[in-house]
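In what follows, structures are represented as structure tokens.
We did not get these values from a lab; they are worked out from the coordinates using the rules stated. Nothing here was measured: the structure is a model prediction, and the numbers come from that model. Cβ atoms are built from the backbone, for glycine too; each structure is taken alone.
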Structure P
Amino acid sequence: MITSIAFTVYPVSDMDRARAFYEHVLGLHTSYHYRDVWVEYDVAGSTFALTTTEMGHTPGAKGAVVAFEVSDFDAFVQKMRERAVTFVSEPFDTPVCRMAVIEDPDGNHITIHKRHM
């Protein structure tokens, strides 16, 4: 029986560049790293990871997408614009949320998400 998602991982081509983006641009904090080939971030009880190890996936391949829930959507979007992050999809509303899609340095897509209350 599946009880939870253990982690979500993105393959990256340059760990230093990826860490600079996820830590200094998005503001994630490292919870674990192994020899700079595997880095984990604890995000509200879930784990988001980056790896440079060969796992059969190409960085920026436009596969699965992680969606990070943010507390203040407009402020976060503004911060991404100030940091010159590429927007794949400008902010838009749905009946249940607001979201936008940005890109990391490898071209992996990241959804910025805020549920309507």
Structure Q
Amino acid sequence: MSKIPRINELILEELANAVNREVGIPDALITISYVECSPDLKRARIGFSVLPDKLAGTTMHKLKAATSQLVPILKARTRLRKIPHLVWEFDATEREAGKIEKLIQEANEQ
């Protein structure tokens, strides 16, 4: 097994813990949904979702601003020699799933 999936999982776990402690947004729940490191480990795409999703923009801004705080935490907890450059992406999967569920429920009621 390649080391990339293990590193993705490790970074996801540690970021999920650190984000909720370090980047707290009142009345919001931030979830790290995926981590995808590039094969050379120079970049990592980090997907996040937030409830309520109207706070997606605020959360994106806060996560980008907190990256400099999160990298040393990741370095200490993962023991990786080099932490990839973190690229934050809003993951709209939950939002889309909610829309689909609502449409199915409406269709079933008719």
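Which structure, out of P, Q, was helix-only ellipticity at 222 nm (-39500 (n - 2.57) for each DSSP H run of 4 or more, over all residues; to 500) derived from, given a value of -19000? Could you put the intermediate results ahead of the total?
Numbers: P: -3500; Q: -19000.
Considering all the candidates, the number was obtained from Q.
For FRET efficiency 1/(1 + (r/R0)^6) of positions 35 and 67 (r between Cβ atoms, R0 = 30 Å, to 0.05), find whichever of P, Q sits highest and give me its label. The partial results should precede the final answer.
Values: P: 0.60; Q: 1.00.
Comparing P, Q by FRET efficiency 1/(1 + (r/R0)^6) of positions 35 and 67 (r between Cβ atoms, R0 = 30 Å, to 0.05), the maximum is at Q.
If semi-axes √(5λ) of the Cα gyration tensor in Å computes to 23, 17, 14, which of P, Q did it come from?
P
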